[in-house]
Structure 1
Amino acid sequence: MRPLKTLKKLYDEESHIVIQEKSSPPRVLFYGEDFLLEDVPVGTRIIYPRPPLEPVPNLKAAIRYAINHPEEMEPLHALLTPGMKVTIALDDISLPLPPMRTPDVRQKVLEIVLELLADSGVDDVHIIIANALHRRMTDGELKRCVGDAIFNEFHPDRFYNHDAEDPDGIVEMERTAQNEVVAINKRAADSDLLIYVNINLVPMDGGHKSVGTGLTNYASLRAHHNPQTIRDTSSYMEPGTSALHRSTERIGRVIDKNLKVFHIETVLNNRAFDGQLDWLMKKEEDFTEFDRMKFHATKYALSKMPRPMKRKMFHSIPAAYEVIGVFAGATEPTHQKTLELSWKQYSVPVDGQSDIVIFGMPYISPYNVNSILNPLLVQVMACGYLHNLNRGVPLLKKGGVIIITHPAYDEFDPEHHAPYIEFFNRLLPETRDAMILSHKYEEEFARNPSYVHLYRKGNSYHGAHPFYMWYWGENGRQHAGKIICAGAENNHVPALLGWDRTDTLSEAIEEARGFMGRNASISMVKIPPILQTEVRL
């Protein structure tokens, strides 16, 4: 980090860095379903996302071009013959965040692909949501994803959620050289062609992680959804250095060896907000008077709403994401093009690590769409996703302090997160050690008949899923010397998570400086929109 030689604001157009100076405006931070307006100390480095890249000028043309000019495969039309069996798999509701404005890009891809299949005499077509151990999408969510016409034609017999617990719906292929289980949805495995339609919001998504993770079962996920693999993963956003991705790649290559898979990957820009929330896409220095009015009006309105109403409002605001690239073909060369474009949108160069890193915690994660960001999800966002939004080394120095702003509600959605409630209230009081939790309790929850039933017949995450949420925070917990939750409305949630709490951000910064030293360097990461740091040492 460059030394602050004067109180003059320093702004680097390329890296989107602002150094806080005495006369700088206060900073806007997410605080659950509310916003904070906070002053931060002089010298704090504010890291902003890159501006949204321009969308493709004609999305339908881009989709058609990609499937007609695929990477290291024949064009899609050349793979089709009358009477063949085709399965199309789609990413589930965990992408993108927030859900995008309709028509969803998955609908646009499906409309073109289904027309091509019909023209080629392919009638045996199923569409499967690749939800793995995530909750089943509701009928309303399915319809929103693909549009009324496709939903009405295919649902429920030929458009449905994957069921990882269906004893007759999963087949195993040969194992990897490391003895990892390779299991896949039986309908997909029996197909002459599997088409995977993917959304890439961050570089963690896509590639071999799509089929081998989305259409599999608990036995296969155990190969990489475990504490040791997470500890060995430098960043989820850099597949080349990720033990998680190395495992999914080994599994994916076995799948590609035994099944013809045609990937269609779509890359989104980071235009998460527009309209009345367009000020969230700007630096505070660039706010107009109208932007400030909209901010204060929003903040005031939220202060008068009960919490369920605030949640409903935020979850009802679709994102303004636009498609910036479409690629198709064989798994690895297709995904490489996706990664390059994704890094171009999201990677922000930063000079040096920081002793203290501040994150405003938004209301949404991949696992609480139309639901509550419960304590385990706050934890995985802080220690898992936000901490891992980097390429290369983390933004936080080893042993440094993470500060998040969130009320840390002691609230759970019993319909969506049933096993989370028992995990949080029964297991965490005993131990926070991920290895002990894994060996002692994971299989008990995964095999629990009640949790299996709620996963298969209801809309609950699988019994193993809260363990994954704890594991995915593992390297953040191992890396940080202290985590502070600023503004937590209670003491026991941060205490169970192993965090400190303060009433205000200012108090959290003072505590962090007491831990790291008065001259500790501070960075604040303005998320959302999404960014990932690329630290230059």
Structure 2
Amino acid sequence: MSLLFILEIMAAPQATVRYVRVDGVDGGNDCASALSPCASVQRAVDVAVSGDELHVAGGTYTGVQARETLTQHLYISQSVTIRGGYPADFSGLPDPALHLTTLDAAGLGRVVVVAPGSHATLDGLQLVNGQAGTQNGGGLYATQVHVTLRGVTFSGNQAEFGGGLYFLQGQLTIENSHFMSNTARLGGGAARLYGGTAVLSHNTFTHNAAGLHGGALYATTGQTILRHNRLTGNTVTGGSQGWGGGLHVSHGQVALVDNLFSGNQAHTGGGLRLFQSQAALDANLFSANQATSGGGLSLETGSTAVFTNNMLLDNTAVTAAALHLSNAQATFRHTTFAGNADGLVVAGGQVELVNSIVAFQTTGIVNNSGQVTVTATLWDAVAQPVVGVAAQSGGLTGTAAFAADGYHLTAVSDAIDNGVNAGVTTDVDRLPRPIGAGFDLGAVEWRDLAARKTVQPTVAAPGDVVTYTIVLTAPATPGMMVWLTDTLPAEVIFIGPLTYTAGSGGYSSGVITWTGQISTETAVTLTWPVQLHEGLLPGTQVANTAVIETPNGIAPSTTAVVTVPARVYLPLVVRP
């Protein structure tokens, strides 16, 4: 007897869009009509099914309620996407800046709680005035979840740990979001990240505060990646246990790429403190941070770190230098130390400096009880380059001759072509090394002109609008003439306008052109928006590089890449 098998392709159910507006009606409403929206985001979440999307019109949404022993404005137990910034009639694309969408807990509880097992995406929302009391996560509390935050602002939230956000296990992605004036009594003024994997890119963390650890961020165990973030003016207010004004990492792994740590304060590690952790730091700027020990950074107790193309500028410390290392290991490749109260203090452990610059400091390296190796390093206006024992080779005393920003080189710098091959093939601007006869010392490889092109966002769907930016800086000759040509990829449509801070430019037939002079003190910035074609396939990468010409030839420029995300399909199901 034969069996008949019927093959069925189980398609994902069509997601429903639910609508919310402050003057809507909740009672008996499924929120599925833009003409009859619900009044609360909570009602829309409650009637949603997994995969639904909520469109929330601009306005301020208030009120709290208790669920699962927790009190909050919004409790998310479904896997949903919540987008703010819609106009009252829900026409067109959301604009969170124009239609501010605020979830306000008014100090009566948390703002948002995401239940374990959920997959939640929040986009274009303001989470404000959350109060967790002696609990964690005043703005958002999430455990064992997948959470994605895009364009979300956390402000005025308070908690024991994680004033703005508390995340425990799971996967967390935060993009283009803002954390300001959040406070934690103990750790993580802006956010406390505990385990799991967290990727934070293009966010700002400003004026957050914690009592003990991590004025902005406190990460323990797990893996944390920070790219293109700005951590400024954050503070740890505690005494001798006040660690990591910008970021404190304990027993974890962290990768820091292209971040700014500036004006942060703590007792130990004004910008960053690492404790029993592993770190890779690439192209970060630590400037004007303050601490008693380790004004810029403190690496302690079994930590290991590799620094490549980083800058430590104008950091101050009371009893130890801009970078304090205690029983840890660190390698510094192409690092620029300049204008700090002192340079690097080593209290046990191993340190290697290669192809670096130390300038305008009382001391360079103070080795109290560790092993220090210094190779091909330039000393400029340093009263005591090395205090204690260090194995040195290929070093020189000379003039760093920085540009106005304090780390780019000018044409007369003694750092040019005096390095060794340390296996570093790009500099802080993502431009190639070496240029000329050899490797340059410090974070920057000298060139006629530094040209950096970027795009935001870097991941976008067909039909989305992205913005290209080109920044031209540090010409070899003041007032250098520059000619720019940028042929846009076939995958994009120019929307405009083209804007520029100096010179003259235009757009015609798919080509951007610009001409102008650039001084050594002021950068020139060009921006223009484009739209991705609707028909682009998942996984498509759209790459674009400008051609930059100077009187001395072609200047290298970075390439901006936008990726169209791949779709996810449900598996094929076979039924008898």
Structure 3
Amino acid sequence: MNLFPPPRRIRFFPGTVSRAARCREITDPALPPDGFRLQIAPDEIRIAGSSPSGVFYGKRMLNKICRQHAGMLPAMEIEDQPDFPLRGLLLAGAANPETLHALIPRLADGGINQLQIKIRENFLLKKHERICRKAGVVWTPEILRDLDRACREHFIELVPFLNSCGHFEPFLEDPAYRDLALYPAGGFTFPWGDTAETGTMLNMKQESLDFLFGIYEEILPCFSSGLVNIGCDETWELGSGYGEYCMFINRIARWLRQKGKRCQIWGDILLQSPEHIRLLDPDITVLVWGYNDGYPFERNLRYFHDAGIRTVACPGTSAYLSICGRTGTARRNIEDAAAAAHAAGSEGILNTDWQFMFRPWCTAYLPIAHGAAAAWNSGGALHAENMAGEADELFFDGREPALCCWIERFGRLSDILGTEIVVEDRSTLFCLYEHRFTPESLRSYGIDRQVMRRFRKELERLRSDLKSLPVSSSAGADARQELRHALDLAELGGCFAERLLGMETPAFDRLAGKVIHDHAASWNRFHPEILLPGVLQNLRRMINAYRDPGRDAV
């Protein structure tokens, strides 16, 4: 029997029990929050919890046992409880409502109790309709309230993630909003070397607060949660203004508190100047994020913990900004975050995923499942044989073990090209799509003709194995179709490297056309249709930069 997340205590007894046995729900105040006791006994099945959520998780566990036993159930007792009170997933990319509704019961099965979604200009703000329609409206009050209801039914808190200081390019690039920018004309240099042409962060004056509060007034009534993630990360042009930054955040927190809300912020900016942490409103929770191997989670969590600030450890799925996922990085990053969260007394884990642009959605299944396991039972996650088995149980009801093993292997394909970080949080393959290499830098990074031959050989093996791979469910068939397209994306990325190396790529034009066609055909399955034109435009731009002069663009 393969139960996910793995329970802490399980005892078997002689005999079996009918699936039709009477099931009784019991309130037991002695059990911990969200914990449960499930007893499958000859006389009856009993599910005890100290709260409705505990009984809910006990019933979900019973359903998993029933799914794995077509006939009689084994007589047994399970006592289980989560490691952390907060067990979250942030989806900042553009999943459509149908995808999220299908995901919610899966997250509940994994013990996830908080789901964050990124929202701002993708909501039709009445005062900023022109900007929102240009960005692409995904969310409406009706859709959000329906999603919020579905989350509550599964004991999941739906939390809005509203960037509230930096990342305001959709507004600040427009002349009508430029006066709200700290640097309206841009001119500063991003950490990755590009120079900004317009500002990215608000000027932190009263006019910016009035602008923000107007946005909040429209969006927050759609959420029943008492939490708001106000972001405030990556304020590139802040300079040394940490004190002003803290005061700005505190004023937002005070306004939200008057509305009955508490706020979370990202911790990266204050980690640049830890002595300013003491200026932060102690009612704020800080989300400490890091998405690569060796990130010092424990040290950075303790900076806030020692100042009396609540924290949450935030690893990443490593599936975004990739084509294939980054299997090894994801597992190590999640397990490091869980260990540090225990050591530093954090509230929990918020696993994060940032965009869906090119990668197949199913490559996120493995790290989402492993993040859920680490938040519920960190020890069980640490000793899991692989992430494939966890994802198979959570997303495919144990019916697609071979497919999930293939996805885990696919997540190591880009490693053949190199694992040294070129730009933060990106696979080497995705860096090729983003034109992060010149012919000279590609060779100095270690990619040559021999490396490309190894890459091609593994790609061919993956393609052959996927073609012959048996699938047992409609969800598995959908994932396999998506992964076929991902193989084409990976092959095209290999062509980019080969062109930089001066190698022949006779299949380039045919493959590029096929990638564009298939991406358009498959996009709507998981993503909002309104965003497709912009995604295709970006993909064409990436491809055309590798074309020979004089050739027709895709």
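Every read-out reported here was derived from the displayed coordinates using simple, explicitly stated rules and does not represent laboratory data. Please read these numbers as outputs of a predicted model, since none were measured by experiment. Cβ atoms are built from the backbone, for glycine too; each structure is taken alone.
Figure out for me which of the structures 1, 2, 3 the number 6 belongs to, where relative contact order in percent (Cα under 8 Å, 6 or more apart) was derived from the coordinates. Each step should come with its number before you reach the end.
On the way: 1: 20; 2: 6; 3: 12.
Going label by label, the one that fits is 2.
3.2 is what came out when distance in nm of label points 7 Å out along Cα→Cβ at positions 79 and 231 was calculated for one structure; which of 1, 2, 3 is it? If you can, show how the numbers build up before the last one.
Details: 1: 4.0; 2: 3.2; 3: 4.6.
Computed on structure 2.
Quick check on the output: -500 is helix-only ellipticity at 222 nm (-39500 (n - 2.57) for each DSSP H run of 4 or more, over all residues; to 500), derived from one of 1, 2, 3. Which one produced it?
Details: 1: -9500; 2: -500; 3: -13500.
Traced to structure 2.
When distance in nm of label points 7 Å out along Cα→Cβ at positions 31 and 503 is calculated, the result is 1.2; to which of the structures 1, 2, 3 does this value belong?
Values: 1: 1.2; 2: 4.9; 3: 5.7.
Working through the options, I get structure 1.
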